[in-house]
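Structures are listed in the sections that come next.
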Structure 1
Amino acid sequence: MDELVSRILSKYPPDKKEGLLPILQEIQAENGFLTEEILSGVSGHLNLPVNKIYGVAAFYNQFCFHPRGRYHFQLCHGTSCHLFGSSTLLGELEKHLKIKAGNVSRDGKFSLEVVACMGACSQAPVIRVNETWHTHITPEALCKIIRSFKDKKE
């Protein structure tokens, strides 16, 4: 098992199922995504079947099973966001980032995900880039946001 996962698991008592979410959150925060090997290691530590751990991780939007781009765009497509134009925003995102939803750009700079609801319905439409929220987004505002990330010197 990976040194990072071993270090994190050592902080949590074995067989304590209530540690599952904090363990997954900490691994996600440090590794960026969860792999089969990671889920298997957590399974062994907590004495839980891998499919149960996967089921929990798949339920929560915060967990990812593949690498994300340096700038991860999440677009809310809940009812309110949909009514306020998230479908149009999705088209703009795909056009300007040159990727389809669910993918990562070839250079690894951008990834795009459509999520069912981000819980900010009164501020629709909403996108999140990494941990920064953008509300009441228009196509023009979206272009400025995208441009700000494209212009960043790495």
Structure 2
Amino acid sequence: MIRIGHAWDTHKLVSGRKLILGGVEVKNEKGLLGHSDADVVLHAVAESLLGSLALGDLGYHFPDNSKETLNMDSKIILSKCYQMVKNLGYHINNIDLTIYSEEVRISPIREDIRKSIANILNISVDLVSVKATTWEKMGFIGEGKAIACEAVCLVEK
């Protein structure tokens, strides 16, 4: 049995927060706003895993009004989501993600993000594709107000 999951996540860029993308801390004047560490990349990957098996969304499993999830490391979120997938007898065939950012150049950290995700999930780095694009100065992402990520994963039993 093969299943596909898809997810999109976006977070606003603000001063006074660390910027973490794919489990990698990035030097930047602004970071992403959120209840957890707001790692938009790991959130998209985690939610695509949940979606692949109709397990709900991140808000269901990690509510943004819970003290337990306040400032939670998204590596933990992703690990827990993948554990749910593994508990149902599935493994990851591949993950493909696209990061949308005008503010931060992804190419210098692309391989670090791939390795980080592979390490969190204990899979081979060649199963993780990371691409990036801008929004050509249009909209909230193009104006440097937010970063988004879209992820697709293929799991198999």
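Read-outs: derived from the displayed coordinates by stated rules, not from any lab. Here the structure is a predicted model, which means the values were calculated and not measured. Cβ atoms are built from the backbone, for glycine too; each structure is taken alone.
For which of the structures 1, 2 does the calculation of distance in nm of label points 7 Å out along Cα→Cβ at positions 11 and 131 return 2.4? Of the options listed, only 2 reproduces it.
When relative contact order in percent (Cα under 8 Å, 6 or more apart) is computed for each of 1, 2, the one that comes out at 33 is 2.
Taking 2.6 as the value of distance in nm of label points 7 Å out along Cα→Cβ at positions 83 and 115 derived from one of the structures shown (1, 2), identify that structure. This value belongs to structure 2.
Quick one: log10 I(q)/I(0) by the Debye sum over Cα atoms at q = 0.33 Å⁻¹, for residues 43-90 alone came out at -1.10 when computed from one of 1, 2, so which one is it? Walk me through the numbers before you get to the answer.
Working: 1: -1.10; 2: -1.32.
The structure behind it is 1.
Hey, Cα extents along the principal axes in Å derived from one of 1, 2 reads 51, 35, 21; which structure? Traced to structure 1. Out of 1, 2, choose the structure whose coordinates give helix-only ellipticity at 222 nm (-39500 (n - 2.57) for each DSSP H run of 4 or more, over all residues; to 500) equal to -8500 when calculated. It traces back to 2.
Which structure, out of 1, 2, was distance in nm of label points 7 Å out along Cα→Cβ at positions 51 and 139 derived from, given a value of 4.6? Let's see the in-between values first.
Working: 1: 4.6; 2: 1.4.
The read-out comes from structure 1.
When mean count of other Cβ atoms within 10 Å over residues 67-74 is computed for each of 1, 2, the one that comes out at 18.9 is 1. Sorting 1, 2 by distance in nm of label points 7 Å out along Cα→Cβ at positions 35 and 107 from high to low puts 2 first, with the largest value.
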